[in-house]
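Multiple structures follow.
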Structure P
Amino acid sequence: MNKNKASNDEITKAVATKTVATKNKAIKNIAVFTGSRAEYGLLYWILKGLQASEINLQLLVGGMHLSPEFGYTADQIEKDGFTISAKIECLLSSQTSVGTSKSVGLALISAAEVLERMKPDVIVLLGDRFETFAIAQAAAFAQIPIAHIHGGEITQGAIDDTLRHCITKMAQWHFTSTLNYRKRVIQLGETPDNIFNVGAPGLDNLNLLPLLSRKALSKSLNFELTDKFFLVTYHPVTLSVDGAQQALDNLLLALDTFPNYKIIITFPNADTFGRDLIKKLQQYQQQNQLRVLLTSSLGQLKYLSAMKLTQAVIGNSSSGIIEAPSCGVATVNIGKRQQGRLASKSVLHCDDSYQAIVSAITQVTTPAHQQFCLPKNNPYGDGGASERIVNTVVHHIFQQLGEENKVKVFHDIVFNTNTKANH
């Protein structure tokens, strides 16, 4: 193991020494929900820290974690040493907007029953998935205070943008990944004292996980990786007419113009049009079996190890914008899905045409751009967000719990009366 990487036990012990529950008070219950592989990876060290504290962790698992189609990653959660307190079955085998709405309804019904039974004092939610939106609704109706991570961000090409802001309005406390996003949460009417700018928790994995070498990763994947390969994730663009299926066709055609590069492709999320994209990817992999590895889920360790070793992260995943710059790796961010999100200069944005994608990949694979991408300041911080979140929850939020936390107060911004009136 890399001596610069700490083991799980070491991190758990370190966090435990800093997260002692309030003395002379009953043990508090904190619920955390995860519905996808990516979200769980971001929550991992937060869960470890809460697990090591004297707080009672109630882990709620649902969505893609419970779907064999997406790897049934609930098994991995248990292998990581976590006890799943409740499973929330809600994901329909559908890729339509109607199916998504029905999944939200199922999640809301199931979450209402689970929260009534478990009665957490606080629930922690991360991000903007539709399952998370449903859990937030159930918590709001049950008057269970919400702590929300990654609010204030903008992704204009996906319905997630709307859901994220809705969750912000249902939450009492907020953990933002940049100062600009903290300002936007204030703009949404949230109390500044309840907004903590902590950075992106996903960066903690880069600092704390013992990432694999190329040889070890190849053995783990049963897929021989050369020193030239791409890491590709392309999610549906849910606000487009066809979920960007034509854009995926353009991406796959563009990848064919770089035959010397092997490709690791991870499944898109279970969003509207997602299964259509999966079918295209499966066909592509069948036609390129020696060159392409397609997987429903790599898991955080293998995914970040691949990211650290790849020549470029390609697609429209937030990981290419948030984590890749800290790996010193170039990103080709395609299309509108992540439009509006803060990004390092190592991230090259392009439209979803074939010509634009080829041009962008060509640019990021040049020695000059590879050198330019060596780790620099990341707008999302340099790690430590998970520990900050755990400490804030234990030492600040739980000490202030009371009936007043169940009532949301809108924070009005005082505008400069000397400026021109709004038009």
Structure Q
Amino acid sequence: MNHAQLKSLVKTGVVGMTAIDKGLYIRIAESGVAFWVFRYSANGKRRQIIIGKFGKPPEGMSLTDARDLVAQKRADVRNGLDPLAEKKRASVSELQTVDDVAVDWLTQCEKRLENPQIPKRVYKKEIGPTIGELKASQVRATDILKIIRQITDSGRPSISNDALMYMKQIFNHAIKLGVTNNNPALPFSIKDAGGTEKSRTRALSFQELEVFFSCCRKHSNIFTRDNYIAALLLATLGVRKTELTAAKWEEFDLKERMWRLDASRTKTDAHIRIPIPELLIPFLEELNIRACGSEYLFPNRRASKRRGYISDDTLNHALNKMFGKKVDSNKEPYPNILGEAGLEYFVIHDLRRTCRSLLAELQVPPHIAERCLNHKQKGVEGVYDRYDYLDERTDALNKLTNRLIKVIE
């Protein structure tokens, strides 16, 4: 049967399947569309698979091409390959880009990580733009090296280490999916990326905090009032940033001056009652007004389906603007307001260390100061000492807040 005869057969529209060559059939569907079908036997069973649409290339497949393809598939069957099984496997792990693999990997991260937005952000900003559109099997070690060197050279060694760790996980995931047999990130260690990370030691004095909050008040267009209050609460209560930014009003009793932080929201998985110093109540009442009925202290400033409170990076970005490390809407760098005021660079998390250091300066006993920060006690003392030191913590936080408010306001 030649192409003209096939075209005439298809034109009749008679539904059914007609043998054309050894193992090659043409099937006419009820819609009138014709498909090439390959019939064969594998493992003692009769099987068939659609190999293409009848017609002229590129939409269709000619008779000559169909015969050639079936000849190839018959050879595969003789060599023990089942075309139908191979097609099903290909549908699961067809050659995919790094972006495709990363999407699947990030979905798994959302199920197992407390903060899946971190690897998502690093991939989107640092990894995806360079290798995202490449097939995973095409990525080379030199591509990985380029990424980690670019990040390290930009002065972000910890991000470089994170990016390397995530790339190792992404390509391990690609191997599991059958997309590639090689992990190009595997040969590298943190020595090739950002190096061994040192613990930060930065803590601000009362005098530095006076300068910081004064600058923030003068430049509220950059460091907003909400950010100002958040920084004050972090410096006086010593809580972790995410414990504060994701806090709900239902956790607070302003009359009793108490914040009840559930175990599910703490790093130590331990419930804690946090006494609120009296001088902080007006700031919280102000936040309540600014929240405009939101259930969160710091409601999201942009519409988001993911959460109702501000991003984990909001305070970080605002502080970096004050240090001139960000650019405005016109791509012009912000002035280094805090640096010009004589402040050494610090990050938001340093305010928690600042709280601990200032408590020590005010001669608060170490075990009380550690409990103020909700640190776990170590050893036998941690097992047997179940007292929460609420009264002592109340006195300590009041002492710190009174001193700080007097300095900055």
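Taking 17 as the value of relative contact order in percent (Cα under 8 Å, 6 or more apart) derived from one of the structures shown (P, Q), identify that structure. The value was obtained from structure P. Given a computed value of 0.96 for Rg/Rh (Cα atoms, Kirkwood Rh), which structure among P, Q does it belong to? It must be structure P, since only it matches.
Quick check on the output: -11500 is helix-only ellipticity at 222 nm (-39500 (n - 2.57) for each DSSP H run of 4 or more, over all residues; to 500), derived from one of P, Q. Which one produced it? Traced to structure P.
A value of 0.50 was computed for FRET efficiency 1/(1 + (r/R0)^6) of positions 161 and 393 (r between Cβ atoms, R0 = 35 Å, to 0.05); which of P, Q is the source structure? Derived from the structure labelled Q. Each of the structures P, Q was assessed by mean count of other Cβ atoms within 10 Å over residues 57-64; the largest value belongs to P.
Here, each number is a calculation from the coordinates, and none is a lab measurement. For clarity, every value in this text was computed on a predicted model and none was experimentally measured. Cβ atoms are built from the backbone, for glycine too; each structure is taken alone.
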